[in-house]
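Structures for review follow.
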Structure 1
Amino acid sequence: MTSTVSRRRIAGANAVIFFLFWLSILLAGADKPPPPGFLLLALVVAVCAVVVYWRIPTYINWHRTQRPGRVWRVLLDGFVAGLLVALPFALKGSGEPSVTPQTSDYVIWFLVVGMVGVVNSMTLYFINALVVRAIPTGDRTS
């Protein structure tokens with residue numbers, strides 16, 4: 001069934017906006033011109049945008065069906081995604097040979113990036129809940 005607004009189209013818009021938003025934030029904080037390692041950050045954001053594209057239809061479905069525990073699940077999705085993003089950077093090291101990160105530094109790193117994941121997933125869930133409410137029921141298809 002064809003409709004004017006599909007979940008995939010909404011997911012695609014979310015993924016593009018997510019990518020551009022985070023790339024802009026990272027560019028604003030980067031040296032001018034960005035160092036060669038910035039390409040790794042852009043790649044990580046691109047992978048995250050693909051995950052956003054993949055998860056948004058599920059979030060829309062959970063909202064439409066009022067799935068019990070959905071908000072907690074979205075929160076957990078975000079925290080786990082944040083941990084997965086933080087892991088390769090923790091394994092890579094600080095980049096400064098004279099700096100030896102302590103256990104507390106790693107704990108803080110994982111908690112902060114995990115919470116950024118939570119903010120992202122919850123924001124995406126609630127924005128899409130508003131989007132779905134604004135679309136007439138006949139226009140919501142996969």
Structure 2
Amino acid sequence: MIWPATYHGRLESWTDLRQRCLSLDQETALATIQGWWQRAPWRAYYLHWDDREHWPDPWQLLADNQYCDLARALGMLYTIKLLDRADCADAIMVAADQGNLVLVSGGKYIMNWTEDQIVNMASNKITIQRSLESAILDRLLG
């Protein structure tokens with residue numbers, strides 16, 4: 001799939017993504033989410049951890065259409081959280097020695113580490129430097 005050129009197209013595609021992922025098993029849903037966000041156009045330094053109080057909500061992220069590694073991870077996390085699936089409820093976003101990652105199921109699944117797949121390995125092999133506090137995420141999701 002080509003990344004939609006308009007906000008309306010991105011919003012429609014993102015809505016379809018979330019609908020599809022509701023009926024998929026956990027691993028397939030996570031891989032589908034990662035694949036969708038990895039097609040987003042890359043831009044260096046759009047978001048920074050020190051400015052997380054002012055990060056865009058998911059709709060503004062789609063409208064801005066600029067995706068650094070951190071913005072892609074944030075988009076993945078927003079998508080997972082809005083699915084409201086019990087098997088993904090513990091998803092968190094972290095800054096680690098391996099990049100900006102999304103950890104699901106206690107770190108069993110690691111998203112945004114490689115471009116083409118989710119990683120299924122022990123997350124104790126990564127060093128977490130920062131994580132997104134749930135209060136900030138809740139505020140961003142409104």
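One of 1, 2 was used to compute Rg and Dmax of the Cα atoms in Å, and the result was 17.6, 61. Which label is that?
For Rg and Dmax of the Cα atoms in Å, the value 17.6, 61 is produced by structure 1.
Here relative contact order in percent (Cα under 8 Å, 6 or more apart) has been calculated and equals 38, so which of 1, 2 was it run on?
1
One of 1, 2 was used to compute helix-only ellipticity at 222 nm (-39500 (n - 2.57) for each DSSP H run of 4 or more, over all residues; to 500), and the answer was -26500. Which one was it?
For helix-only ellipticity at 222 nm (-39500 (n - 2.57) for each DSSP H run of 4 or more, over all residues; to 500), the value -26500 is produced by structure 1.
If distance in nm of label points 7 Å out along Cα→Cβ at positions 7 and 103 is computed to be 4.4, which of 1, 2 is the source?
Considering all the candidates, the number was obtained from 1.
A value of 1.6 was derived for distance in nm of label points 7 Å out along Cα→Cβ at positions 15 and 127; which structure in 1, 2 was it taken from?
Working through the options, I get structure 1.
As an exercise: distance in nm of label points 7 Å out along Cα→Cβ at positions 55 and 111, calculated from one structure in 1, 2, equals 1.2. Which structure is it?
Comparing all candidates, it corresponds to 2.
Given a value of 4.7 for mean projected area of the Cα convex hull in nm², for residues 23-78 alone, point me to the structure among 1, 2 it was derived from.
Answer by label: 1.
The value 12.4 for mean count of other Cβ atoms within 10 Å over residues 47-54 was derived from one model only; which of 1, 2 is it?
Considering all the candidates, the number was obtained from 2.
Every read-out reported here was derived from the displayed coordinates using simple, explicitly stated rules and does not represent laboratory data. Just so we're clear, the structure is a prediction, and the values are computed from it rather than from any experiment. Cβ atoms are built from the backbone, for glycine too; each structure is taken alone.
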